[in-house]
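Listed below are the structures to be examined.
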Structure 1
C-alpha cells in the first residue's frame, strides 16, 4: 500500500483502527509529530503511551517546517490536520487538508489496498 501520514490528535484513533483492521494488507500508517525534537521524552513519548497509539510516530526534525509544505503538496496551506496517502492503487499521492471521521478515511483507503 505505501504510507499514510496524518497530523490531527482527534483523528489518531481512526488511523490506528484503520491499521488494525487492515493488518493483513501492506497498509502502513505513519504519524508525524510537528512538536520539537527536544520534547520527545517530555511530551511526545508520554502522549503516545497515554493514548495507546499503536502506529509508528516520527518527529519532523526540521528547523524550517515551512520548507516541507511544498514537498508534501504544493497546494497545502500548511494548516493541520493534513493527510498524505502514498502508494497502493492510487496513480499519484492523495493529499487532504481536512479532519477525517473514520468512515470517510476508510472509504478512501479501502479501495487503494485491494
Structure 2
C-alpha cells in the first residue's frame, strides 16, 4: 500500500474516534488502540500515536462548551522520524505530505454551517 493511502486510513480512524463519545464507547477496544501509562495525568496515552501531549483541564467555558487545556508533558515515539503526520484543516479536510483529501462525509454533523 502506498504511504498516502495508509495515512488516509489513519485519518479515517482518527475522525471516527473523534466523532463518537467516550461516555458510551470504549474507544481503545473499538478502534484497537493500546493504552500506555502517562507520567503526569491519569488519562492513558495512545501507544499507536507518534506523539502524545498530557494535558490538564484548567477551565471550562460553559457558554461555548469548551474545555481549556494546559499541556504538562509531551512524549514522542523514538522512531517518529520514520513516520509522517497529517493535519486537520478545520473544514473536514486534511493535509498529508502536501496532498489534501476530504473526510467531510464522516464529519458532516460536526462542521459549522458555511465551511
For structures 1, 2, which has the highest computed value of mean count of other Cβ atoms within 10 Å over residues 30-37? 1
Matching 0.70 (FRET efficiency 1/(1 + (r/R0)^6) of positions 38 and 70 (r between Cβ atoms, R0 = 30 Å, to 0.05), computed) against labels 1, 2 points to structure 1
State the single structure among 1, 2 that was used to calculate volume of the Cα convex hull per residue in Å³, giving 144. 2
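In terms of relative contact order in percent (Cα under 8 Å, 6 or more apart), which of structures 1, 2 is highest?
Biggest value here belongs to 1.
Laboratory data are not the source of any read-out in this text; all were calculated from the coordinates shown. Since the model is a prediction, treat every value here as computed from it, not as a measurement. Cβ atoms are built from the backbone, for glycine too; each structure is taken alone.
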